[in-house]
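Structures follow.
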Structure I
Amino acid sequence: MVAFSCLAAAVFLPLFPASMLFNRLFARIGNAWVRMALLVVWPQLGLVLLAALSQRPPVWILYWAVLTSGLYAFRALALRDLGLWTAHMATSAWSLLWVVALVSDNASAWFMQAAGLSAPFLLLTWLVARLEVRFGAAYAGTCGGLAQTMPRLSLLLVITLLAAIGTPLFPAFFTLLATVTSALPVVPGVALSVLLVWLLWAWAGARMTRNMVVAPASAESVPDLAGAAAAPAAVVLALMMVAGVATVGYLV
């Protein structure tokens, strides 16, 4: 029963090759709101299955989880499509929830951490939809130089990318920091691997920022994101930072 529950959880807290199911499904969905709903529900289902286990997952699964996370983070380095980048980075982040489950006895905190990890990807999905409306695709070769052509959208994009890769003040930063410090005395190899994945996240975020925001601008003239649309997104980012700081004491 434990083995079956772990296998089922491996679909929703993605472990390779079961992780391909989410990425295939995400790529086939064209509606941004359905994608956003999937990003909310998918990891929560995995945590429900994990919480139902009568014992903690075996240590070898943690190494599998970190390997999966690193694989998708490394793959994100080469991606130029922001939609695919979002799906791969979400997969990488959710895989680390296996480590969270090992180091934290507070099961309710797992769901909060999953929500914090997923929140930036919801906003990225919304931004992808805005780029697709204006350019036809959210691809680095098509949407280059956004800092010059769409300053409002590019500012939101940069801050959201920083949130996704675990920059300080955002929930992902505190989740990863608590996970590493708690796992280091128990499974030092896993803790050090999480740090390596975190480094890959930063690298992937820097490359995507350079390709879409700093690269030469597209010759096509497109309207920037309206202030009425940008303001709620900015509020969401501010709330993420507040939530990250406010919940740090409940992570472990």
Structure II
Amino acid sequence: MKETGFLPANPARRRRWALIFGIAFLAAVPRLAAVWSGLVPLAPDTGTYVLPAKNLVAGHGYTDDQGKPYSFRPPTYPLFLAVVFSLTGEALGAVRVVQALLAAGGAAGLAFWVTRRSGWRAGASTGILLALDPILIPVPSFVLTEALGTLLVSAVVICLDQALRTRRYWLYVLAGALGGTAALNTPITLLLVPFLLLAGWLLRSPGRPDWRAVFLTLGIAAACLDVWTVRNYLVRGDPVMVRDNGFGILVSELLTSRNYVCITGDS
């Protein structure tokens, strides 16, 4: 007779789960300590993200305090704040705690991905580095786009890598949506998706790229930006893609001869 009972758990699977929970804990402790210590002050521009988030929760739409359509900040991070506010109340402390927990989960997820790609030692080293990086630890304490941007950029890289490896089109769609969302959170990531596609093609295949996948991914990312741009044009009359100043003005000013003279020091 065959013996019945529970089969022993796969040692590799046990070790993988131990890595995930261990890295999550190792990352959560210093980040929550930074949040609860109160040593990290709020940034001067935190209010420019909180303003539309509170109006969204109040049912006034994406507007300023005068009820006018708001486009000074792109929508991803204020929408995230609005979700947190609707669940926890309009307390910035709760936002910081949520961000710290998300950062811990992100570090564990990235470590898990590296483990599957390159083995146990590489995954553990990556997780420990992310968990204890002194630059990353205070980021969740800031009520700024960086707290969400670090997670979005990692998600885009992982998703697009998996898409290039498996050639599953739904992953290309997801990567494009994440790329567009990241660009509307941190505008400097605008070229992240095309850069990753180009790098992936050069590193993985000497042949012709899958143009359908390329156009699908870029099209989804562009559609996210187009929706925001069209919204601003319809409600404000201005085709503002990312925001009224900051990144947009920086790019436009860098293209003018007057600023070129200032930058190069020519007279």
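So the values come out like this:
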| item | result |
| --- | --- |
| Origin of the derived value 57, 35, 28 (Cα extents along the principal axes in Å; candidates I, II) | I |
| At a computed -0.77, -1.08, -1.18 (log10 I(q)/I(0) by the Debye sum over Cα atoms at q = 0.16, 0.23, 0.25 Å⁻¹, for residues 33-128 alone), which of I, II | II |
| Which of I, II leads on relative contact order in percent (Cα under 8 Å, 6 or more apart), largest value | I |
| For distance in nm of label points 7 Å out along Cα→Cβ at positions 113 and 137 computed as 3.8, the structure of I, II it came from | I |
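Taken together, the values in this text are just the output of simple stated rules run on the coordinates, not laboratory data. On a predicted model such as this, the values are computed, not experimentally measured, just so you know. Cβ atoms are built from the backbone, for glycine too; each structure is taken alone.
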